[in-house]
1. Kindly point out which one of 1, 2 the value 11.8 was derived from, the read-out being Kirkwood radius over Cα pairs in Å.
2. Which structure, out of 1, 2, was helix-only ellipticity at 222 nm (-39500 (n - 2.57) for each DSSP H run of 4 or more, over all residues; to 500) derived from, given a value of 0?
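Bear in mind that the values in this text are calculations on the coordinates, not laboratory data. Keep in mind it's a predicted model, so treat the numbers as computed, not measured.
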Structure 1
Amino acid sequence: MAENYYKQGLGCVPKEQASRSCLRALLLCYSNLAATHMSLGRMRDAIEDCRLAAEIDQNFLKVQLRAAK
């Protein structure tokens, strides 16, 4: 269920039209979706989520650590 909720959250805000606060929400959704994919054993999906989060903020340490795992 978490995967569906994070995907719904991602669909609510287009990256190109997002304000700074909305970009932060997108970043957290991608990061949490990556964690969900990792827990489901879907590592390729998790890496893609981390890549998308890093495009928003390459200095977000949590997503870098997730990608390294």
Structure 2
Amino acid sequence: MVKVGAKYKHFKGIEVEVLHIAKDCENLEDMVVYRELSDNSIWVRPAKNWSDQIVRPGINQPRFVEI
């Protein structure tokens, strides 16, 4: 479950803060609106893949981990 106001670390090392949970106007899918802490850029990602397990050579961890 994504927490509004919580900070997370992306598997690539980027730290973000969740600002809102929004709805996609086309399909009503939950979207996570978040801010990258290093440059204040705003991003959106489907909530359903926020906690995906990333499996790549040398990597096997969640996409985002709460910090």
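1. 1
2. Computing helix-only ellipticity at 222 nm (-39500 (n - 2.57) for each DSSP H run of 4 or more, over all residues; to 500) on every structure in 1, 2 gives 0 only for 2.
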